[in-house]
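Have a look at these structures, which come just after this line.
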Structure P
Amino acid sequence: MTKIALLSKFAMIQEHWRPKVVATLNGQEVKLVKFCGTFPWHTHANEDEMFLVWRGTMVIEFRDHAVTLDAGELFVVPRGVEHRTMASAEAEVMIFEPAETRNTGDIVDAEFTAPNGVSL
């Protein structure tokens, strides 16, 4: 039982699109990640995915619309909904989802698929 200082944890992340686990609870993981650029289209068949922007601005794009999130805003992408994330400048984002959820969902991508369970 220790508190988590998000500012210092985000400072430890040096790469984009590679979520790091900072907490676990009830079969869920709290992950921190830095976004910059555009992530591939993908779907999570069995998992909802919550994005909370800590710093910066990000966009969650769907096939028929997009949602822009600024610092302090969150959005839940329901399971089974195709989406991709993007940020024109670096954004720091907290993700809450079931443990072992692959960041690229139903696809495997040499550049974007990150290993699961990497902790800070």
Structure Q
Amino acid sequence: MRISELSAKTHVSVHRLRRYESAGLIASQRQLNGYRDYDEKTVSHVIFIAMSREMGFSLPFIAEYLPKFQSGKLTPQEMMGAIHQRVAEIDKVIAEHEVLKKTLLSHIDWFKNRKRKSK
């Protein structure tokens, strides 16, 4: 199938598909006219990649897990473990932002109090 068909089947843009191919995540055969030709199995691979990106996984992470997915050796437990780890990373970032928010609000209070004192 051509790249436009793969895009339609997976709801992933042609630009993104080209990026996945240049990163070595998917492969195509070139036809004589230069068009890319993808196997039907590439549809599920692209869906896995797109879902992984939606969850915030990096392309290097996906490159590590994709061969296991392609060979049918990626277990649900393995993927759920990775997702739980991603949730923990997000919780850490949220906690860091909460601390930053408190610091910013305290600086606002400091400026408000300084303004009052100068009157």
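By the measure mean count of other Cβ atoms within 10 Å over residues 62-69, tell me the structure among P, Q with the highest figure. Display every interim value, and only then the final one.
Values: P: 11.6; Q: 15.2.
When mean count of other Cβ atoms within 10 Å over residues 62-69 is calculated for P, Q, structure Q comes out on top.
For helix-only ellipticity at 222 nm (-39500 (n - 2.57) for each DSSP H run of 4 or more, over all residues; to 500), the calculated result is -1000, so let me know which of P, Q that is.
Details: P: -1000; Q: -24000.
It was calculated from structure P.
Using the calculated result 13.2, 43 for Rg and Dmax of the Cα atoms in Å, pick out the matching structure from P, Q.
Details: P: 13.2, 43; Q: 22.7, 80.
Only structure P yields this read-out.
So if we calculate mean count of other Cβ atoms within 10 Å over residues 6-13 for every structure here (P, Q), which label has the highest result? Please list the in-between numbers first.
On the way: P: 13.0; Q: 15.8.
Largest value of mean count of other Cβ atoms within 10 Å over residues 6-13: Q.
I have 4.1 for distance in nm of label points 7 Å out along Cα→Cβ at positions 78 and 102, calculated from one of the structures P, Q. Which structure is it? Mind showing how you got there, number by number?
On the way: P: 2.4; Q: 4.1.
Structure of origin is Q.
So mean count of other Cβ atoms within 10 Å over residues 30-37, computed for just one structure, reads 10.0; which one of P, Q is that? Walk me through the intermediate numbers first.
Numbers: P: 20.2; Q: 10.0.
Answer by label: Q.
Sticking with this one: Out of P, Q, choose the structure whose coordinates give relative contact order in percent (Cα under 8 Å, 6 or more apart) equal to 33 when calculated.
Working: P: 33; Q: 18.
Label of the originating structure: P.
Where a number appears in this text, it was derived from the coordinates with a stated rule and is not lab data. Just so it is clear, the model here is predicted, and its values are computed rather than measured. Cβ atoms are built from the backbone, for glycine too; each structure is taken alone.
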